[in-house]
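Trainee: What follows is a set of structures for review.
Any read-out appearing in this document is the output of simple, stated calculations on the displayed coordinates, not a laboratory observation. Bear in mind the structure is a predicted one, so any value in this text is a computation, not a measurement. Cβ atoms are built from the backbone, for glycine too; each structure is taken alone.
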Structure 1
Amino acid sequence: MYKTTKQNILDIVISTYRFFFLRKSLFKLNKLIFSLSLRGMGILNHENDRLSGEDFFIKKIAKILHNSVVIDVGANIGNYSNKIKTSSPSTNIYAFEPHPNTFTELEIQANQNHYVALNAACSDLAGSLQLYDYEKKTSHASLYKDVIDKIHKGVSQSWYVNVTTIDEFVKSSEIERIRLLKIDTEGNELKVLLGAKESLAEGLIDIIQLEFNEMNVISRVFFRDIYEILNNYLLYRLLPDGLVFLGEYYSLNLEIFAYQNIIAIRKEYINEVKDWLDI
């Protein structure tokens, strides 16, 4: 009865909206409303870490990171790792950054803040790959050339970089559990997860933070792919004041190729963190 009443109200609201707004003359207005709604749902808020929700997340999760392992994939110059280390000094951080120029600064930050910097990319297979970035500056380094050339309209140059997998690193470093895996790899997030298949299957990774954005158009990755590989996790979108549960897969709500932070929490671990993260 409640669902029927709720659906009837929604049908009335939709019909009313269509009656007034479904017209060519209001297309630009509807487009503006759509753009504003995306930002209200935690999408395209990339201007700073407060708007993206990252500051909220780090502040909350710091309470459960003590003496645990955090892996920062795509660490850039170390801003994320530095924040984690400041909030939770006992955390053991391994920060991966393949770009040779950016890594120089990351290594300085790692030495100052007492964590480990590794000059390598993470993907689904170990070896060597070309990394692309702007010709005259470093900002959006990606294993996909078109991220620079087509998404950012830049002129790219490339470097050959070492590549490892999370599974390989976990084994070689004898890591028993990863409390947090953060992935920011400009479109290569799914391959990083594929390279962590064994760790995911064995329940070694408690929480994952990753970006989903327009770079996934270049890498041909759908949000459904993320859902499928993280089938033992509950997925949330990060907002400035909390996490919003994404629920069952529904393409209309999820296949939005624009900047957003996704938090995945292992189902068996949810009771450990729900109070800390207000979910």
Structure 2
Amino acid sequence: MILNLDSKFNPTTNQQTIDFESFVFAGGEPHIKIKSDLTDLKSVIISTRIRSFNDIGMLLVAVDALRRAKVNNLELILPYFPGARQDRVASSGEALTAKVYADLINAQNFDTVTIFDAHSDVSPALINNCVNLDNSDFIRTVIEDIDEELTLIAPDSGASKKIHHLAEKLAITDVIECSKSRNPDTRELSEFKVYADDLAGKPCLVVDDICDGGRTFIGIAKALKKKNAGKIYLAVSHGIFSWGFDELNKYFEKIFCTDSFQTLEETNCLKQIPLTF
């Protein structure tokens, strides 16, 4: 059976769902009550999407409720791992946020923790019994939807580490790396570079794991156009889109994401591809 803590996210099709009710007390404390009969049930999958620290709290109380119901084996599906971008201490006084979340997850003693397209190798290394699924099936679906011969674009050094492995799995030979500079104090981005001389009107697919505000992708799209790129598409595994889509839509023919972080309404410019595990 599966306990889907986010009612809009159901990543399995072959599991009976566990009925429950949950709420947050006036003091801010999350609470849950399992309503399904779990008698003699030994194994449960929990799925959730974490967008706030309260979502972590709900996960923790859910684990406690299941343990008290004598469920021995728990698996977690957590496609977007929170804090993954803060996977190193860049300057004095910062927290190692990825480890904070990993420690909370590890304390629950899950048999497996399945995440999707980890930001770097750090999070999977910090999480006990971690299964990190890559983005190849997602990108394959994106390419089929676009139905053009595409050049894959890695927008920065982090994406470059993964894109050649992706291209090999998808039998794509046309891959271009890009780079940017970031001021560690102000977080401002600059010096976007595309390591190609002339793209000759080729359609390009920019691939990365996370889109938050989108500044990296806007900067790279401008740089690609200076190198004579054709249509530019964007595919991100985890769509946060904290600045919305108005600016992104000026530069990208279409944006693709999964439902790992949130459920979005599709438009002519946005397609969301649901994850299944």
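Trainee: Taking distance in nm of label points 7 Å out along Cα→Cβ at positions 60 and 268 for each of 1, 2, which is largest?
Mentor: For this comparison of distance in nm of label points 7 Å out along Cα→Cβ at positions 60 and 268, the top structure is 2.
Trainee: Rank structures 1, 2 by Cα Rg over 2.2 N^0.38 Å, for residues 156-203 alone and report only the one at the top, that is, the highest.
Mentor: Once Cα Rg over 2.2 N^0.38 Å, for residues 156-203 alone is tallied for 1, 2, the winner is 2.
Trainee: Moving on to the next point. Hey, distance in nm of label points 7 Å out along Cα→Cβ at positions 44 and 220 derived from one of 1, 2 reads 2.8; which structure?
Mentor: The structure behind it is 1.
Trainee: Next up: Which structure, out of 1, 2, was relative contact order in percent (Cα under 8 Å, 6 or more apart) calculated from, if the result is 18?
Mentor: 1
Trainee: Still on this structure: Upon calculation of FRET efficiency 1/(1 + (r/R0)^6) of positions 36 and 124 (r between Cβ atoms, R0 = 35 Å, to 0.05) from the atomic coordinates, which of the structures 1, 2 produces 0.40?
Mentor: 1
Trainee: Given a computed value of -10500 for helix-only ellipticity at 222 nm (-39500 (n - 2.57) for each DSSP H run of 4 or more, over all residues; to 500), which structure among 1, 2 does it belong to?
Mentor: Attributed to the structure labelled 1.
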